[in-house]
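Enquirer: Have a look at these structures, which come just after this line.
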Structure I
Amino acid sequence: MVAMGNVKEDLTCSSWQQTQHVLFQLANLCFCLSYLVPNSRRGILTMHLLLIIGFLMFSTWSWNTLCAPDIFLWNFIFMLLNMGHVLYIIYKMHPVLFTEELEAIYRNMFLPFKISRQLFRKLVDTQYAQIISLRPGDTYAVQNLTRTDRLGLLITGKL
């Protein structure tokens, strides 16, 4: 009977243990807030930043208060994964800039079809496209001699 009394006492939380530290509570608050952000690029960035802060607090709590290396390691790895994801999101969010001529082509020909700036950047990359400048008198193509396996687009001037 005495053992049952001890078990019953252990199941009821009569007082807070040292493991329910303020870092533990703040980390869980960061997790809760991270899942409340809106579904947008900035929202997802905010979510991952809050997760980083939460996992950092959990790591600090598990190392300093709980002294549990396995919990520390898991939370530290999750924090690093979220940091990598934040860097990727920031990379994807940076603006894609073009020269004046390519910007005009994008705005007039590709934007009406809702082609993204990233996709247009790939299309005009040197792997797929070649931008050449011709002077008056230069030949662009000769009938029955020049291969016609590429699309040509006149940016400025007459042809």
Structure II
Amino acid sequence: MDKKNVVPDIRSYNAKLQGLAAEKKLKEAVVLLEEVRNKGVKPDVFSFNALIKAFVNEGNLEEAKRWYSEITNSGYDPDKKTFTTLLPFLCERGDVNTAFEVCKEIFTGQCLVDTALLQIVVDSLVKESKMAEANNIVQLGKTNRYCRYKLKLPSD
């Protein structure tokens, strides 16, 4: 692109990020993201989602959470893909406290997600004997004005 005097934008970089992530070249992907920032191009939610997915696929919980926090630190809101990638992984790894907090962000951010995704979190909270948190998510689903979710506690 440089040879043709075409200035790459974030979409160009995102394609490369996704490719590096798919090839499990995570260090290179992180370096690329830093290069993008150094060139004055602002990463977007798709950039961060690529890294979250890559670290989820690698089983690296801490890095996945780190890149999740980078979304809001960069002035963006997580999207459906972010939540669909991260929430099941958090529950699978037993980090139900973070899953609970992320679920609350879904409701405050008015993001539409599948009911089944939220139900995974409710079920995981119940499994970890966190009934108050599970009930909180069920109630948020019932009273949410943006989208009502029919969630159930496993004993229902």
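Enquirer: With mean count of other Cβ atoms within 10 Å over residues 99-106 as the yardstick, tell me which of I, II scores highest.
Expert: Once mean count of other Cβ atoms within 10 Å over residues 99-106 is tallied for I, II, the winner is II.
Enquirer: Which structure, out of I, II, was mean projected area of the Cα convex hull in nm² derived from, given a value of 17.5?
Expert: I
Enquirer: State the single structure among I, II that was used to calculate helix-only ellipticity at 222 nm (-39500 (n - 2.57) for each DSSP H run of 4 or more, over all residues; to 500), giving -21500.
Expert: So the calculation was done on II.
Enquirer: Comparing mean count of other Cβ atoms within 10 Å over residues 43-50 across I, II, which structure shows the greatest value?
Expert: Looking at the calculated values, the largest one is II.
No lab work stands behind these numbers, since they all come straight from the coordinates. This structure is a prediction, so every number in the text was calculated from the model and none was measured. Cβ atoms are built from the backbone, for glycine too; each structure is taken alone.
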